[in-house]
1. Looking just at relative contact order in percent (Cα under 8 Å, 6 or more apart), which of the labels P, Q belongs to the structure with the highest value?
2. Of the structures labelled P, Q, one was used to calculate mean count of other Cβ atoms within 10 Å over residues 14-21, giving 26.1. Name it.
3. Could you tell me which structure in P, Q was used to calculate distance in nm of label points 7 Å out along Cα→Cβ at positions 30 and 182 as 4.0?
4. Out of P, Q, which structure matches -12000 when helix-only ellipticity at 222 nm (-39500 (n - 2.57) for each DSSP H run of 4 or more, over all residues; to 500) is calculated?
5. Looking at structures P, Q, which one was distance in nm of label points 7 Å out along Cα→Cβ at positions 46 and 150 calculated from, given that it came out as 0.8?
Structure P
Amino acid sequence: MNLRRHDGRPLVIGHRGAKGAARENSVEAILAAVDAGADLVEFDVARGLVVAHDDGVQGPALEDVLALIAPHAIGLHVDLKAHGDEQAVLEAIDRHELRDRVLISTASARIGRRVRALAPELPIAIGYPRDTYGVSRVRWPRAVTTPGAAALRAVTPTRIPLLLRAAGANVLALHHTLCSPRAIAAAHRKGAPVLVWTVNDPAEMRRFAAMGVDGIVSDDPKTTLATLNRP
């Protein structure tokens, strides 16, 4: 799978299916991303090969989701949450003959290294930063978040080579608050495409596209496509 952007718009990736249209990681959300015309559909795989963001959350089985997606001309962005399931996930992907359409991502360097050892030919994205405690779900005041994001954004470009190397990754999935021209250039120097997440505002979509990102992860892939395709 070639994720590098050369001409035209960035790739559009539906976040947890199309989270803005239906419950995240549900069959309905995944079909909404397909219907929207997304280039890839992203979904999470938790422990036990369940399509869910967190362990213990009810979701469809990975086998069922892969069977659902297989007939459609769309790429798969599979975000692994649990160490130990790497081999089983790859075997499920192979049963549906989808390996040439798959990007594996993770926020865990350990999982990334394991996937790299098992499937050296696959694109593997390391997600940054790793939100271990779910703080990204809390609506903190901008007065608190803005200075912190600016400080981390300033040092992110210097961390990128280490992040990629530590995870055996060849793709960078970067939170939108940390994405900058310097960060994109640092990843591109290492040959790594940059996917920015999660972007739902049309003005921000255009800004990141102008910055040179290779892909935009959005809860609303339909709006993202319309925005990026607009002259």
Structure Q
Amino acid sequence: MASINFKIPALNKSFYKEDSVPLIKKRIDFIVDKYGNIIDNVATLTNLNKDIIKSFIFIESRGEETAQSPYAVGLMQVGLATASDSLVKEKSTGRLSSGEEAILKKYLGSRIKNISNLKPNQKTIGKTWITKSDLLKPEFNILVGSIIIKQLIDEFTENDVPRLDKVAVLYNAGRYGKIGKMTIAHTGSIEDLHSKLPKEPSAYITKLLGVNSTLDILT
């Protein structure tokens, strides 16, 4: 299993209270019981630590595969456009493994042709080709969500240490708005970034990386 290579807890703040920890553990156990085989396989295919996958599933949906918001769908709350472009990037940069591609073909069928003939480092094909129905399928959702996270980790690793705080914010808020651009440009510590963010993205960091966070519980 890929290591996290990141100090946990990463900041001395908590979102979840101590008396919530047993309930969080119970819900994560539910996620593992229901989706553990998928998580293990996807973790291997993407070289992403499986505790990170479990954490994002818990934070995003608490393991409810039918969860939907105005902008995202499924276990890892993936947006349609983000999913489409992330798969284009995975293929055009040579990152897409045969195992990942086999899962995509399983669900996409002939639509896999959307990423068959891409230019090197192509970022988009100019359309959203992943559907809500695709992302409501647990295996597909977990694979695409994990691909997105691994792409972010590889992009935002500094001195061989992944900036999981930046990954959390960009996964939550996107990279093209004001919050995303500020996060990408940030050169200070996790505490400094956390203090500058609005409530929702700062809370996401704390849920993932703080005291009593999912990764604190799991590791």
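1. The structure with the largest value is Q.
2. Checking each candidate, the match is P.
3. Attributed to the structure labelled P.
4. It was calculated from structure P.
5. Checking each candidate, the match is Q.
Every read-out reported here was derived from the displayed coordinates using simple, explicitly stated rules and does not represent laboratory data. Predicted, not measured: the structure shown is a model, and the values here were computed from it. Cβ atoms are built from the backbone, for glycine too; each structure is taken alone.
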